[in-house]
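Before anything else, here is the set of structures, which you'll find just below.
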Structure I
Amino acid sequence: MRTILITGAGRGLGLHLARELAGEARLLLHGRDPARTAEVAREFPSARPLIADLSDLSQVDALAAEILATEPRLDVVIHNAAIGGGPFRGRELSADGHELRFAVNHLAPALLTRLLLPLLRASAPAKVINVASMGQAPIDFSDVMLEHGYDGIHAYCQAKLAMIMDTFDLAEEAAGSGVAVNAVHPAHLMATTMVADAGLTAATSTTEGAAPVLRLVHDESGTTGRYFHQLEDRPAHEQAYDPDARARLRALTAALLRP
């Protein structure tokens, strides 16, 4: 039986994915709230709850260390946890002093994946699935932390593009190892807490949003380094293919993760 880690598994898409995958895999269910995460894990006989606040990189380190110390294998990582960016949200900082959406939606999954990569390689064929978004905004490297003219939606879209750019980089790093790395926009305005908190009206269900993620979980083609718009292999924002921008993001990410 495969072992699958789902971040942000307490509600919305993450919980729906857990319910869909429970019959075929042992689940590692990550959440920020201990009581809620334990309650969700009790729904699944073999599930293991894992607690970490992804806005604190030291907790991301600890989460990875716990998994590496106790899990003999890891077949799939689904980076689902995210912070939205509705028009009513002001600029917030992470525990490490980084713009919050950039920290949670990009830095945390980038760090967690790389810390878990040895276990993923040892479990190959394995997969990393980054739940991204069709909302993508180019990174302004003169103001990545958006200290000037902050807008929550722009912050979210910039962080999701950073996640996609890192997807492409990690796929290149893991080439030949049996670890496939892909990003997917699951659905437009799913019925999730994040969408509601942003003051937006849901247009699709978590059932519809889960289908593209589940397709990648079950895919056996070895496809890697791609961005999928739901079920279609489509180009991401053009900056994701700019080698200079990718190099700048790599350098910035490395500096922020290991200051």
Structure II
Amino acid sequence: MKGSTTRYLAPVLSAAVFIGGWYAIRAGLPTEKQFMLPWPHDVAQAFAENWQTLLQASLNIALGAAIGLCSATMVAVLMAILMSLSGFIRASLYPHLMALQMMPVVALAPILVIWVGPGLPSVSIITFIICFFPIVVNTTQGLISTDRKLVELFALYRASRWQQITRLRLPAAMPYFFTGLRISGILASIGAIVGDFSAGSSANDGAGLGFLVIIYGAQFKMAELFATVISGCLIGFVFVLIVHRVSWFCLHQWHDSYERSDS
């Protein structure tokens, strides 16, 4: 009970310290620079006055992030299984996966706008590209790191390649998979906001947080900008929480990382 109380109280205390420091820094700014950092209560007021706009934009970003993350997860797992089959396949595909990860999103966005149009399609593809690499790399590492003695045991019982993958390698790779998924869960909202910033659209109420950043930035509405940034952080927390709960559900009964009955 004491440990649980500390776990929930610590973030509250650190948040209070952070906000107090924010007030102190704002109070110490020279008059000509005070517009650059709004008061925390001004940001709260911006939330209250623009909550409908922020909520709709957050939902649009969450949708793009969810589509990109889910599609990246499915394709990455299939790709990881393929790459785990042989070193030749890994050597053939890995450089191309790295090239995909290093592809500059700012340069890619105009191409996607021309190919699939602005808005949700482009945002989802950009999120996919950003989320794909951590999942495929970690899952592949997990698949090829299966205990050699267990692999030899399956071979002794003449298990097929498919049985070895589904009944041994995939379960053994689950902790690696969820490590990559946690990273991608953090990146999903960032990728969606970057995608919306670069290739978003306001048609049919499709504007996301990236689009709002452009609008509020052009109008020098600093409190609204901070409210938009915080909204993006909240979306990221939601994605990370979902991934954490799914990870706990799949691993807590047998993996060492949950042996303390984390919940």
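Structure notes:
- Here log10 I(q)/I(0) by the Debye sum over Cα atoms at q = 0.11, 0.16 Å⁻¹ was derived from just one of the structures I, II, and that gives -0.77, -1.20; the source is II.
- Distance in nm of label points 7 Å out along Cα→Cβ at positions 103 and 167 from the coordinates reads 2.5; which among I, II: I
- Entry that produces -27500 once helix-only ellipticity at 222 nm (-39500 (n - 2.57) for each DSSP H run of 4 or more, over all residues; to 500) is calculated, selected from I, II: II
- When relative contact order in percent (Cα under 8 Å, 6 or more apart) is calculated for each of structures I, II, structure II comes out greatest.
Only the coordinates and a few stated rules stand behind these numbers; no lab work does. Owing to the predicted nature of the structure, the values given are computational and were not obtained by experimental measurement. Cβ atoms are built from the backbone, for glycine too; each structure is taken alone.
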